[in-house]
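Pasting the structures in now, so scroll down.
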Structure I
Amino acid sequence: MEKLFGTNGIRIEFLEGKYDLTRLTRIGEAIASFFAGGEVLMGRDVRSTSQALSRIIGGVLSMHGVEVHDMGLVPTPILQYLVKAEGYAGGVMITASHNPPQYNGIKVMGSNGVEVSRDEERRIESLYGEARPAKSFDHVKPIISVELDYLLKRYEEHLYDLLPMNAIKGRFTVAADFANSVASLVLPKILDGLGIRLKSINGHLSGLFPGRTPEPRQDTLAETARAVKELGVDFAVAFDGDGDRSMFMTGEGEVVPGDRSGVILANALLEESGGGYVVTPVSSSSVVKAEVERRGGKLVWTRVGSVDVSHTLMEIGGLCGFEDNGGFIWPRHHPVRDGISTTILMMHVLSKGGKSLSQYYSELPRMYIHRDRLEMPRDKALAAVDAIRREVGDAVTMDGVRVDYGDSWFLVRPSGTEDVLRITIEASSKERLEELRKWLYQRIGVQ
């Protein structure tokens, strides 16, 4: 059985010799068989290949008896919420999220608007391997265009029901780096309705992402951080390519890692609720566990990937979940990553707590961190992980290998979407960080 899904959805590299249309058609047929009829909501991000891929997959779904309601350009979390709110059988989002512009991909959601589980992914992969006859003309269902603005009101009304919006109206000046993608179609409208002053960065749409790479990281946000310092804002937020991740920055332009902003939000929710389960992948900082438990919460680790965090939250009735990459999941709203609602939630937390993001961040223990992505074939990445696992002994091995030493920890894992070995090292001192870095890289065979 061919492996189609990675950490988050199916990814395809649109370079010569890297893909073929027959394979794309078969993927569409497998998804159509999975839904087995019904109405499906479809959307896409701004990538140069997204419209064409949307038409291929949407056309195949239609030919196999699935009625497609096409939203066109839309952030993933908006589509996900509307799948559930409008009673669709499922959703299909054409996006490669944070990957470079030559990539594209497909995210498949169930009727609850959440990306399908790992078991359901395997079901689609098994359907991909099955031959299926073409359908007759009377089996074809229509493709219907749906206006984003028409459905967006449902999403906005839901946020107003969840949070006391009057408490944040007109209180903030915010900068947002939209990565030239679809979050810019939604957040400005919501903030305008709240009287929030917005300073837009990389706000025009472009499938080549000319402003910066669509993955918001410390290194890719250096230019954004310099701009934020000059803008005089309360805080800033940077989105990925499909708007489901939000990386925050202080008003001084300091990037707040996703697991730290996640802790700030989780702590506020724990104080409001009196406790609960907080879910995060093994890639998150050791600071997370200490902070969550200090406020009466219980931390649950998962594999890396919002799919695992979302489904774990639903299984255990968790309070919230988050990732170090800026993904935050608040099940009371919807158990999926949502960079837009997270931005509104952050304003609620800052307003209620009476502190700036900079103040909240300064109260967390500071650690020195090193992140790297080493390009290498997947088989070599797996071999490197196995070699380290054999040497360290006691480790968390649900996703790669993570070892905690008290004053430091590291995680080495193969990427689920690219031929990359991902490395995270965190330590309480620069010296310990460098010691661990040298030890790891020697065993991986990199200087």
Structure II
Amino acid sequence: MRRKKWVEAYSHSLEALARAREKLKFIVGFNVNIDAVKHVTRRDVERIMRHVSLSEVVKKVFSPPMKVESLEDFLAGLLLCLKEGIGEEWIITSSAISKKLEEVLGWDETRMGGQGGNMSNVLASLGQIAITNVPSLPSNQAELFYDENVLVPILTGEGVTFRHPREAVRLSDPPLIHWISEFKKGFSVNLDGLSFEAPRDNRFIATFDDVNARLQLAPGFREGSVLEAEDAVAAVVSGYHLLREKYSGGETCWEVLEDVVSLIKEWRSVNPELSIHAEMGFTASCVVRKAILNSVFPNVSSVGVNETELQIFHSPDHAKPLSSYSAPELYLKAKSILDKYRLKRVFIHTREYSMSIVRQSYGVHPEEEFMALLFGASLAATLAATGMPPTISRAKEMMNKGFEISEDGLREHKKLASLLDTEGEADYKLFVEHGFVYGDPGVVFVPSILVREVKATVGLGDTICSGTLVGEHLLKNARKKAQGSSA
């Protein structure tokens, strides 16, 4: 497909889904927090340097600890992400380090954080209802839910009621702060004779959060979500990357997972047709990765990953993940996971493109998935370009100004087409022309909209994930209604 055709396809998907006025219900769990965002400058890095052993930091950049037990670990994680242009999330192991970061680094702004929080806001802004787990709900967390379509279950003497988070504040709950260090392409740091320069915009996340680390369910969420499962079209579950191998009370990640997986099974017992999507995050621990693979993957319909997450879940024993944008390589690894865990869909989102591998049993046709991916990608590009909550009107405004398609994404599309043609899974010309191919599984590919001045890096995966899910279910429902009326 030529660039002009891709531009037309993006515009067509946005217009088509903007006309869909159906209000659907989604269950969203499990992690919600407050992101403390720092737009990192050289002065910020120099300030941290005054508190660390520089030689120790250099060692840790090349042998990453994958967790934050000191300021040296934090700076090593930031420099590793900067050097590779990747985004990772490491767990802070003590409140003392979190407090030290607040003193030394601080933040520029706070935003909604956590995949559950971000996806709830996107779903609600698209006119959908989100029944959301908010494990800690102080007033400053509640204010970050900006649409009335987000509802939290509340237990009362008469049963379960549903209210907007602002009307359900729990004053004794603590704010859960996650540290987001964003850097721009070209940002460079010299350290102990070495130079680090960012090849692309990205971020490093450091988290101290014992509540979300336990995938804690808010009071009433289990009861309320089970009550709403029959009417919901999908559930989106996330936060697993925050799990710890062991907890202070002696529990392990396996026991924590057992509780939330039992809830997923309850939803399914109420509504066997419920589509359940698990969105992954960067998971540093090999032990936790294996627990997720064995407990979560067999109990969901669909899994979403970026390129780094795909690598570490495909090869969970590898301590040092390698980030690759190669579409053929990612396709083969995603297909392996699809087959091994009997998933119905694996969704890969990178900066340059998005790709979906879809079984017929998922119930969404490849052409519908193609439209949904374009829709989700346009919303993610809107967030990246504006730094503001992505809405259809903002996406239209961005597109009306004109936009470019990622050259890297277009190249990877052709590489994947060559692989599929060689393997006998698709005709090269047809896949390049249409962006999708039918089969079991079907394959869908969409190059990203190129955003030259990035204003937000956090939440892009959450946005494309939730936007795509909305698109899928609106298009699927429209097809079923059309078939019903013509019968």
Structure III
Amino acid sequence: MTLALISAASVAIAAPAGAAGTDLYVDRSKAACLDTGPGSQLQPFCTIQAAANVVSPGQTVHIGYGQYAPVTITRSGTPDAPITFVGVPSGTFIGLSDQGVFSPRAVTVSGAHDVVLTKLRTYATEAAVVVDHSDHVAVDGNYISGSAVAPNAKPGIGVDLVNGSGPVVISRNNILNWGTAGVSVAPGVTGATVTTNLIRYNFAPGVVATDAPGTVVTSNTVIDNCVSGITLAGASTGAAVENNLLHNNHNVLDGQANCGPSDTTGELVVAAGSTEHTVVDHNLVNTAQSDVLYSWGGTAYSTPAAFTAASGQGTHDINADPKLGLGDDPTLTEGSPAIDSADPAAPGELATDQVGGARVDDPLVANAGPGFADRGAFEFQDPFKITRVKATPREGPAPLAATVTGTIDNPWSTPVRYTIAFGDGSAPVTTDTPTAQHTYTRVFDPIPSAWLNTDDSCASP
């Protein structure tokens, strides 16, 4: 790990590199926007649909801040040159009107292939993202919200895969407030992968696959949904359900009993027609809401041991408190049994977690899996943090000899290198300790304020 100890006077933020000249832009906030224009940065389209109507393989559609009407995507990319629609994180809203009204649908991919949707915030009443008779579609890193807010549960699906679509990858999304399912894989869909998503606060199962062979459900955090966490219905044979964290689903929503009559279907439900060639393993399955953890072929089981004895599945499943963060924080805390206990070779396992964090080995936890990936969508990261930065003296006549010292909390004993700068144009110093001495030879008013910064923590005197 390399840290930077630097003065405020020397901080600079680089602007992002410009996108390729062939990319398209949508920005309804620009007075110059025009749907019949070139879709350039200087004269962007006003609507996403205008860009979707002309986008070509290899192009990226950059969507600016604001609220946009629903869009239907029918044009395709290629395996080497997909079409990508990318929004501004937390700033591009699709399906939400200026008056705050949700549209029936937000984004529909119809009869297309090699399409990527990322960094969008989608809102709808019926389905936010619909993949219809399409293949090689990636829905990655989006916020997908419905209108099913307690106590008024309403029908609706977050991501709806229909009409023979597949393969499709649903990954790293935040999916919530749906009345029918967070993710629905409909009959005839094959090869769907649902991985590394946070699926919560739905008045329905988190993930439902019905007559959808080969569905992969891996490394999702599925918590606080009504009914089950994951359901394989009909003949969804040859599925894989691995490395998931299922906690407090059925008859609970955000800690409140808003789901109606008690549901005892189980955290994980696999219908009799879906058991053939289906693999269940390395999941954390836990609830305080019911005695039922699993339903396999119509029979309920209250412990992983009983489930394994009867089905031969779930050999490495565990039933334990996942030790999530406080309040609404769905991430793991130190000591969670989900840490370093997943199978990194599970189908659909990604190299990074729901927020892009790398899979890392916690040295304080003995690896309980074949590697060091964590169960669920979030990888517990190095808890390294800066607790204090002290500069002495803070003022004095020039030349002034100053010492900057950082105090750190490093429970993982991570090797750290520090890069120290003082803001007066002198060459930075790299050291193994968070301490450096420097003599200022000219007058500053006030003296630059030294600070210590990392990806996870920062502090200043």
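Every read-out reported here was derived from the displayed coordinates using simple, explicitly stated rules and does not represent laboratory data. Computed from a prediction, not measured in an experiment: that's the story for all the values here. Cβ atoms are built from the backbone, for glycine too; each structure is taken alone.
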- Task: Using distance in nm of label points 7 Å out along Cα→Cβ at positions 115 and 243 as the calculated read-out, with 2.8 as its value, let me know the right label among I, II, III.
- Result: III
- Message: Going by Cα Rg over 2.2 N^0.38 Å, for residues 35-226 alone, which of structures I, II, III comes out largest?
- Response: II
- When mean count of other Cβ atoms within 10 Å over residues 43-50 is calculated, the result is 21.1; to which of the structures I, II, III does this value belong? III
- Message: To test your reading of the models, identify which of I, II, III gives 15.5 for mean count of other Cβ atoms within 10 Å over residues 155-162 when calculated.
- Response: I
